[in-house]
Structure 1
Amino acid sequence: MIAFIFPGQGSQFVGMGTDLYGEYPTVRRLFSLVNKSLGFPLTGLMFDGLQEGLQDTRYAQPAILAQSIATLQVLSERGVEPQIVAGHSVGEYSAAVAAGALEVEEAIMLIWQRGVAMADAGEKAGGVMAAIIGLPPNEVEAAVAQAMQEGVCVVANYNTPVQTVISGEAEAVARASELAKEAGAKRVIPLKVSGAFHSRLMEPAAEQMRPLLEQANFTDARIPLVSNVDATARTDADGIRQALIQQITNQVRWEASVRTMIKMGADVFVEVGPGQVLARMMSKIDGSVAVHSACDAETLLVTIDRLIN
């Protein structure tokens with residue numbers, strides 16, 4: 001069974017999508033639709049902008065969606081289709097498109113609004129995130145529990161057995177980071193983000209997105225989509241919608257989501273979109289499954305060849 005997994009924020013980079021745009025008419029059509037829908041040339045920032053500009057949540061999220069969906073469409077044209085999907089944080093919107101639960105145009109506008117809402121919430125509330133490497137999740141949870149005396153601090157992402165991301169107010173996250181190092185963490189990496197994602201500091205963004213998602217035209221999915229919030233496979237439209245509403249302030253249970261897909265029969269995983277962050281995580285979660293990347297023109301061709309021939 002083939003599973004498609006879609007990357008989240010942090011995978012964007014200047015030059016993303018350039019080679020795909022030159023190679024595939026499908027990609028050119030999709031990027032044109034994105035620019036038209038947003039009312040400004042996002043592809044200019046993707047192809048030739050400054051990395052600082054692309055780090056902005058407002059632009060990073062639709063850029064990641066654009067490349068992910070464009071690549072998805074090329075794979076579909078070549079006969080490579082998933083039987084189950086999931087996406088990491090913002091990547092869950094790409095997964096919803098892949099599952100047939102959300103139309104492309106609607107996903108573009110929702111992601112733009114989500115990025116703006118999250119950037120605004122980050123500017124008002126502040127907050128930071130950090131990746132804890134080499135420490136079991138239960139020990140990260142213990143560090144977070146102690147650090148909560150300093151302010152808001154939560155586990156944001158359970159990425160792999162050895163990578164957990166924390167999120168919250170700067171002093172509390174700094175304290176949790178110190179405690180994690182004392183407990184034996186190999187590294188603590190501050191993340192370049194504009195706010196404390198997947199924490200209650202994002203509640204204003206969640207409240208802005210709630211009515212937009214409730215009004216959006218979701219349909220029942222053709223294939224299962226595994227939601228971040230609880231690692232549960234869903235096909236019903238309202239279940240997918242509600243999971244996306246909860247997602248902004250809740251944890252990303254990525255390791256559990258991958259294990260759900262494997263239990264359901266997935267034995268081939270394809271990361272669809274910029275970067276290879278999720279593909280690298282797969283070796284830490286389960287090294288027995290086949291993992292492919294479709295992040296640029298070269299890896300896309302290799303993946304198509306391996307899965308079709």
Structure 2
Amino acid sequence: MNIHELTTEQRNPNSFMIDTKSTEEILTIINGEDHLVPKAVAAAIPEITLLVDAVVESFRKGGRLFYIGAGTSGRLGVLDASECPPTFGVSPSLVQGIIAGGQKALTTSVEWVEDDGPAGVASLKERLFTGDDVLVGITASGQAPFVKSAMEYARSIGAKVGAIACNESSEIFLVSDYQIHLSVGPEILTGSTRMKSGTAQKLVLNMITTASMIRWGRVYNNYMVDLTPVNAKLQKRSRRLVTEISGCSEKRSLQILEETGYDVKPSILMAMLDVSYDRAKELLQESEGNLHNASQLAKD
């Protein structure tokens with residue numbers, strides 16, 4: 001396909017002559033275009049739903065979630081993956097982000113590496129990617145060989161594959177099970193997909209991991225009960241979680257957390273049900289980590 005035919009490469013009439021505008025006018029134009037992003041994401045929710053359900057199924061059978069991308073898209077995948085361990089208390093290996101060019105590409109432009117298809121496949125093999133895992137390819141243009149080749153390999157070994165792109169005719173849609181088309185239109189600066197396309201991709205990645213973790217039992221009501229309290233702020237949040245969810249006193253929540261070494265979820269059950277640490281862990285194991293089910297199990 002001729003790159004000039006791609007939506008992400010079209011000129012945006014709303015930003016024509018933007019270089020002659022005042023600062024406030026420039027910002028108003030950018031903000032006006034950004035308002036289109038949530039609408040594009042909303043239109044893709046049915047397909048995002050199917051992908052999330054596939055991710056949850058993978059987690060439940062011991063699989064993992066991988067993002068793969070180049071440039072801005074790759075950086076966004078790495079960012080979302082890196083935030084899962086502290087937010088949901090999961091292993092860093094559960095959600096992984098792969099960017100063309102590796103660690104260097106996170107801070108340095110190495111745009112040419114996105115053309116290396118075999119490197120995309122090799123990046124999956126290095127991580128022992130299996131058919132139980134899920135791969136999500138992210139590329140605004142939808143054409144990057146690094147991403148497309150990795151997706152083809154993932155499907156060839158039986159893995160579920162999702163695609164996030166901002167062009168309806170994206171090549172990666174042809175090698176995926178779930179096609180998430182984010183129709184954000186031409187960028188403010190022609191071809192600068194770090195803008196609307198990147199914003200839309202970030203919103204979708206937030207949705208994928210957050211919804212998957214909720215469905216997998218890593219959230220109770222709207223509390224992050226599996227957080228890892230690695231600093232003073234998160235330790236304070238942990239004490240508040242135990243207190244608010246169980247209704248116990250702050251003094252009691254601190255006592256329990258110190259007893260468990262700030263193991264938050266069992267601490268909540270201990271305060272809710274007045275059970276021992278060992279019993280709380282048993283209940284959680286029997287209920288696959290779901291606090292609602294664990295508390296109900298104790299009552300049955």
Structure 3
Amino acid sequence: MRIVSLLPSATEILFAVGAGNQVVGVTFECDFPPEAHSRRIVSDTTLPPDLTPAQIDDEVRGRLAAGQDLYHLDRGALGDLDPDLVVTQDLCAVCAVDVSEVDGALEHLGCRAEVLTLDPATLEEVLASIVEVGRFTGTAEAAARLVERLRSRLDELAGLVAGRPRPRLAVLEWTDPPYAPGHWVPDLVTLAGAQPVLGSPGGRSAPINWDDVAAAEPDLVVVAPCGYGLEQAHDLATELVSRAVLPPVPVWAADANAAFVRPGPRLVDGIEALAAVAHPGVLPQRPDLLAPVAPAGYHAFVGS
């Protein structure tokens with residue numbers, strides 16, 4: 001089977017279930033696992049480089065209002081690769097190529113590839129999507145074993161945080177303007193033994209203002225801007241702290257790409273990382289995923 005993945009999360013799942021050797025095409029964002037770099041890139045962004053979060057938000061809003069695409073699908077590359085399966089999404093126009101564009105391209109090319117659309121909105125649906133990928137790629141047993149291991153880790157964590165005070169945790173999915181998280185992110189917070197005070201499970205990310213963040217009365221804030229790694233997120237979170245727009249509580253920057261916004265197996269890493277800062281001492285901290293930002297003097301919540 002020849003597979004083209006138009007989602008970074010799908011690429012991660014495909015490799016995790018043992019179908020990575022069948023992947024022949026990926027997007028410019030497919031940076032994990034490292035082997036994905038060797039695959040042909042068939043989708044790229046149409047946004048200019050080096051934009052600030054505010055500029056990105058303006059650009060995205062303007063293009064969506066005008067019915068313009070945020071991604072470019074290389075039909076020539078897609079035709080050359082002649083895939084049997086294309087994995088895409090229909091959940092978020094900001095996240096990846098829309099399935100309608102994929103269908104149009106395949107029809108234009110006369111390609112008979114099957115299209116698998118992954119649109120998980122909750123963590124349970126993310127786990128179900130792993131099983132679905134396994135079913136489509138002949139790796140059902142490996143996918144089932146992977147989900148079983150992920151559930152085992154979640155069960156173990158649930159035992160560790162059971163009965164502990166649940167700190168009020170606010171996740172910001174964007175910084176200018178601030179966005180409350182949606183989809184599976186509130187699930188991550190809950191499973192980490194904390195109380196999500198922004199966003200709704202399974203809902204969509206939504207713009208808010210800084211008064212909304214203050215009104216949520218969080219005990220700690222995690223800045224996890226969609227599409228950003230840890231270093232960039234740390235810079236953005238540091239700026240927010242310097243502007244004093246956040247409540248005077250511990251602030252952490254997150255590698256959103258690695259473990260928070262991409263619906264794949266590494267979300268469980270994100271849950272464990274959140275638990276380590278929400279409940280100090282329960283698990284080792286993950287400095288590769290979460291880094292402290294707030295200056296000394298901000299009071300700390302001790303979840304024990």
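Here, each number is a calculation from the coordinates, and none is a lab measurement. Because the structure is a prediction, the values reported are computed rather than measured.
Observations on the structure shown:
- Of the structures 1, 2, 3, the one that 6.5 was derived from, the read-out being mean projected area of the Cα convex hull in nm², for residues 112-215 alone: 1
- Origin of the value 15, where relative contact order in percent (Cα under 8 Å, 6 or more apart) was derived from one of 1, 2, 3: 3
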